[in-house]
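For reference, the structures are reproduced in the following blocks.
What follows draws every value from the coordinates through simple rules; no lab data is involved. Model, not experiment: these values are computed from the prediction. Cβ atoms are built from the backbone, for glycine too; each structure is taken alone.
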Structure I
Amino acid sequence: MSRTTSRRISARPPALVLALALVGLSLVVLPLVGLVTQTPWRDLGSLLTSPPVMDALRLSLVASGAAALLSLLFGVPLAWMLARVDFRGKALVRGLVILPMVVPPVVGGAALLFAFGRRGIIGEPLYDATGFLFPFSMWGVILATTYIAMPFMVLTVEGGLRNLDQRYESAATTLGAKRWTVFRRITLPLIGPSLIAGLVLAWARALGEFGATITFAGNLQGRTQTMPLAVFLALEQDRGAAVAMSLLLVVVSLVVLVALRHRWWPVR
């Protein structure tokens, strides 16, 4: 029996596995089919170009982009510390980093409010000194989405660092390269796929963020109302607009994830 035939036979899943996989796939596909069938195609253009939708889309793209960049800026050093440095309480620190992924987003928004709100432990002295407030502002949206999205960056990059062959870094150090040079010229390029994957995942999570944003930044049209918040509001007032905006979010996210798929998994 040839190797090709052997590989083909081994790739055939058992009937039960195939059935369960199809059920799992249907759980993802059927809601999207329902969304497509309910889309008001004739009015789609006018709905998506209305001022509230355009404001929400602009705000979502700006906030999610900023959150992804901030996650990259702060998440990569944090991932490096967790992957390379041994210190007491490391498990607790990692748990705190992952916490925004598992706690209800509303709880995260409330925690942000108690920390950065008008009476928060940081927000109050900041307001007294500068008059600046995070809640009910664009900066509040960015802060909330970064809080929720950064754990995806940290975990992805930490995994890349742990799987990295450190012999290249050791060789560069032996040749006299400084630590920052090694990090910038050797480490970062080698974990490039993990960086791209973390950046995309953080952006996608920030784009779809709802609970922490509405709790911390509110739902003010043209100011803090992102696309998910606009969808939530439209469900009670204009179902067609809610469906149209939901479809737009799905399409934008899917296009980005598919276009960058080769960055983190093999393409066949």
Structure II
Amino acid sequence: MSLTQFVPAPKFDDYREQFKEHFNLERRADGVLLAQAHTLGGSIQLSVENHRALGQLLKTIGADPENELLILTGTGKDFMMRIDPDGFALERENLQHWAYEYAFKDGRRNINGLINDLEIPTIGVLNGSGGHAEICLMCDITICVADAIIFDPHFNMGNVPGDGIHSCFLELLGVKRGAYALLTGQRIDAKLALEYGMVNEVLPRDQLLPRAWALADHIMAQPRPTRRLAAQIVRRPWRRRITDDLDEGFGIQMFAHLANNEAVHSQQRARTAAAAAEAVQKQ
């Protein structure tokens, strides 16, 4: 018998309660976990708080050996199309602190968590249009609602597109298509996303979660080591991509804000983002 004991793993009931303000969590007996991002029960709205919560959740899920597969999606009709009106008050109050804590550290941790902190297969369910759709697009399998529009709003807001969406677009679209999408704010509808290989399937809204559960059942039919090790194989291109350019992208984006002498999420850019969201939803 060892002289020491294992450090206890996170318990699902505990972190389901801990993260309830940001994610609705549901887990089947076989370890398939559904995480639905939300803001006050509706579509998720970007804020300093929920931005941090994503990385914390992914690390916690990865540390719980009873989790065997993650289905990641959102509630409502879109995926992070809006900014919480007071979601960046902390940044405005203490820019020196939060420019690093939010914009650099948390942002890097979110994508790294999805790719490196999880040993289990992931299924992204893009439940609607999204300005930060990379969270679903970088899952091992991604299915998408038929009326979704995928785009990167940063350049058209006067920002450098370097906070992770660029890694996703360049990997999935290639150099020329990726550059075009990043520099023009191209609206990529679900049909074109399927054609480009950004998503695996396009479905009506009422079929999204049933299909995700069916895909989970297919994966869960294989032995545990097979599922987990296969996930590491299919994730290798993402690991190379984020190692090569994620940190540099974040650093360049932050330098651009410094050079432009403004906060990462200024009031004007928040208004521009809101207008872009309105335009996409009216299409």
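Starting from the value 60, 46, 37: which structure in I, II was Cα extents along the principal axes in Å calculated from?
Source structure: II.
A value of 29 was computed for relative contact order in percent (Cα under 8 Å, 6 or more apart); which of I, II is the source structure? Matching structure: I. For which of I, II does mean count of other Cβ atoms within 10 Å over residues 25-32, calculated from the coordinates, equal 10.5? Answer for the origin of the read-out: I. Source structure of the calculated read-out (helix-only ellipticity at 222 nm (-39500 (n - 2.57) for each DSSP H run of 4 or more, over all residues; to 500), -23500) within I, II: I. Among the shown structures I, II, from which was the value 1.00 of FRET efficiency 1/(1 + (r/R0)^6) of positions 129 and 177 (r between Cβ atoms, R0 = 41 Å, to 0.05) calculated? Computing FRET efficiency 1/(1 + (r/R0)^6) of positions 129 and 177 (r between Cβ atoms, R0 = 41 Å, to 0.05) on every structure in I, II gives 1.00 only for II.
Assign the value 0.60, calculated as FRET efficiency 1/(1 + (r/R0)^6) of positions 41 and 209 (r between Cβ atoms, R0 = 30 Å, to 0.05), to the correct structure from I, II. The structure behind it is I.
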